[in-house]
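Each structure below is given as structure tokens.
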Structure 1
């Protein structure tokens with residue numbers, strides 16, 4: 001059961017603000033300013049999380065964070081803390097042993113290691129002692145456990161761009177087998193550092209302007225499922241999802257926002273970046289079967305939809321393989337927040353829960369119909385839509401696929 005959520009994204013650092021901007025079809029994409037960009041640098045735009053005031057949160061004081069310069073740590077701690085507060089759960093010494101942490105990151109604190117490397121080159125100084133702990137991907141979950149006091153199972157679920165959703169699935173598994181009553185799930189990724197961003201460009205993954213068409217407006221660059229899509233916009237963000245066993249929630253009067261009705265994970269065993277239709281389609285089908293429903297009961301799809309030529313095409317064909325000619329309405333949140341790597345699917349799951357609870361489908365912006373991808377993606381704007389069941393897709397490099405079926409609480 002989903003009992004608490006929180007996120008930061010290029011749309012803002014307050015969840016209500018992000019939701020309102022999402023429904024208004026506003027883009028969070030703008031000029032890349034995290035580091036100096038010259039004319040030769042291939043990427044000029046990004047999805048950047050606005051600064052937030054850490055003053056109300058003593059655990060984010062300069063003294064507390066002095067050894068944790070990587071941006072993943074303050075943002076991960078912020079969303080985990082606020083999501084736990086939203087749930088109403090207090091982790092006492094008894095509950096601590098039954099509270100799992102699966103919160104993770106796809107990229108980790110590589111910004112801290114790169115800074116240390118540059119200092120070695122420019123100043124001939126050895127790395128500070130905290131450089132390596134900042135780069136340990138499991139440390140983000142470790143810091144959350146230290147903040148909350150959780151002493152139950154802890155692990156890092158790293159499945160590239162599917163990391164956030166895989167974290168939710170593994171948290172649900174731990175609760176289902178009785179290893180935990182509560183799970184702190186989600187992901188944080190802040191990889192807007194020069195070599196990583198440039199590396200996505202050399203892979204032909206990151207958005208680059210069409211030389212013959214002139215510079216694109218940043219807000220119009222992320223174009224899921226569209227005929228003129230030109231790759232994903234590199235972004236950053238963090239999302240936390242608090243899960244609780246139904247029995248625990250009922251016994252403690254915890255309000256439930258949505259249920260994890262079914263899930264599935266598959267591996268493509270095919271290519272390091274190109275998705276594989278048979279295993280992607282199987283992941284979707286198995287998640288629906290695990291929920292104990294038919295495909296016809298899925299009311300909407302929160303798509304992975306990164307805006308790549310191959311990825312969007314395969315996702316559409318996989319939906320077609322499962323749903324036939326009746327693909328449910330689809331929303332692609334990356335059209336407004338870009339691709340925040342492993343945290344994307346956590347943030348998008350949170351948006352999907354909001355959409356279910358409010359009975360609306362947020363739009364997909366920048367859409368131009370692609371004759372090879374026949375989807376209804378609410379391009380006209382936010383649409384009223386009852387959604388008893390929602391399918392959430394996430395697919396990562398290395399062929400890591402994760403799908404979850406969310407169930408509304410009126411079912």
Structure 2
């Protein structure tokens with residue numbers, strides 16, 4: 001980052017918060033949320049809404065989220081907009097960075113102001129920095145390791161924070177699914193939310209699917225229920241034999257954080273056996289990457305990743321372009337897909353793979369989040385397609 005941009009980005013009156021990157025770049029601002037510091041990978045998210053859902057998505061484990069939309073906090077927070085599906089995943093994002101200070105909530109669904117909620121969730125917040133400069137820095141150099149800190153007295157040991165950032169190993173080779181996965185199986189039959197009644201309940205005698213929890217979001221489970229499917233959520237390392245003993249009609253590989261190759265050390269043999277069972281299998285995000293690895297492809301680390309609610313993806317099966325939510329820092333290397341696998345979706349931003357399916361079996365997956373519904377529900381058809389295969 002050039003000196004002029006850096007100086008503009010680090011100015012603040014009475015700084016009580018700071019972001020220190022492994023590169024030595026320092027951004028001063030106003031602290032919020034938890035007092036203390038947190039270490040993680042800094043990524044930017046381009047969504048204009050849904051900050052609570054973003055910060056509770058287990059896929060953001062060990063990450064610091066930079067919001068490119070400047071304003072934050074006007075809708076407050078509430079218990080219905082949580083996305084972590086189990087208590088093990090309640091601590092997802094480690095930090096949050098905003099351009100403007102957190103505003104007072106002004107929404108009938110608000111239960112707690114965002115600043116108080118951040119403190120309760122042990123998330124360090126930072127506002128008042130030049131988020132455009134930091135976003136440009138990430139776009140040019142990749143997602144850096146960093147430490148975000150909040151100290152009301154404004155006293156920071158920058159040298160120690162820099163050393164801490166430089167000493168972190170990052171997300172490559174890190175299996176984080178084990179940290180956010182449920183430890184015990186449980187049932188789910190809650191459906192989607194509506195204005196009049198809130199969340200509903202699934203009717204009797206639905207089809208039954210097993211969801212392997214690498215860090216699943218509640219709305220994946222709700223979308224499955226909206227498609228008429230009852231879910232049993234199981235730990236990431238449950239054996240294929242134990243999964244099949246539950247007599248499912250289909251299998252879902254959930255989203256989650258970390259390096260798919262690291263999680264794949266125990267997940268790939270399980271998924272291979274499940275694919276071989278001839279049951280329909282659907283993968284989402286990390287589940288997509290695990291499926292690709294199980295089918296013989298490879299994954300790679302992305303420079304800046306995809307994080308936001310406005311990503312265009314083309315479905316080659318229908319010819320339709322969808323506007324979808326994305327949240328991943330790894331991708332499937334399309335050039336390594338074997339001959340019996342068809343690439344079904346592709347990002348129109350950078351051409352990276354966003355979907356695949358087997359030619360001869362009801363097995364498919366997507367990189368994006370069809371459950372996220374960032375305004376439109378462009379991708380809900382994927383849940384219906386999966387349900388139709390059962």
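Bear in mind that the values in this text are calculations on the coordinates, not laboratory data. Keep in mind it's a predicted model, so treat the numbers as computed, not measured. Cβ atoms are built from the backbone, for glycine too; each structure is taken alone.
Figure out for me which of the structures 1, 2 the number -6500 belongs to, where helix-only ellipticity at 222 nm (-39500 (n - 2.57) for each DSSP H run of 4 or more, over all residues; to 500) was derived from the coordinates.
Of the structures listed, the value fits 2.
A value of 0.75 was derived for FRET efficiency 1/(1 + (r/R0)^6) of positions 41 and 265 (r between Cβ atoms, R0 = 25 Å, to 0.05); which structure in 1, 2 was it taken from?
Source structure: 2.
Suppose P(r) over Cα pairs in 10 Å bins from 0, in percent, for residues 25-72 alone works out to 19, 35, 30, 15, 0; of 1, 2, which structure was it derived from?
1
From which structure (1, 2) was relative contact order in percent (Cα under 8 Å, 6 or more apart) calculated, if the value obtained is 15?
Among 1, 2, the structure yielding 15 for relative contact order in percent (Cα under 8 Å, 6 or more apart) is 2.
Have a look at 1, 2 and say which one yields 31.4 for mean count of other Cβ atoms within 10 Å over residues 233-240, as calculated.
Value 31.4 for mean count of other Cβ atoms within 10 Å over residues 233-240 corresponds to 1 out of 1, 2.
Which one of 1, 2 has Cα Rg over 2.2 N^0.38 Å, as calculated from the coordinates, equal to 0.93?
Matching structure: 1.
4.7 is what came out when distance in nm of label points 7 Å out along Cα→Cβ at positions 17 and 249 was calculated for one structure; which of 1, 2 is it?
Label of the originating structure: 2.
Thinking of 1, 2, which structure, once mean count of other Cβ atoms within 10 Å over residues 185-192 is computed, gives back 32.2?
1
Given that mean count of other Cβ atoms within 10 Å over residues 49-56, derived from a single structure, equals 12.5, which label among 1, 2 identifies that structure?
Working through the options, I get structure 1.
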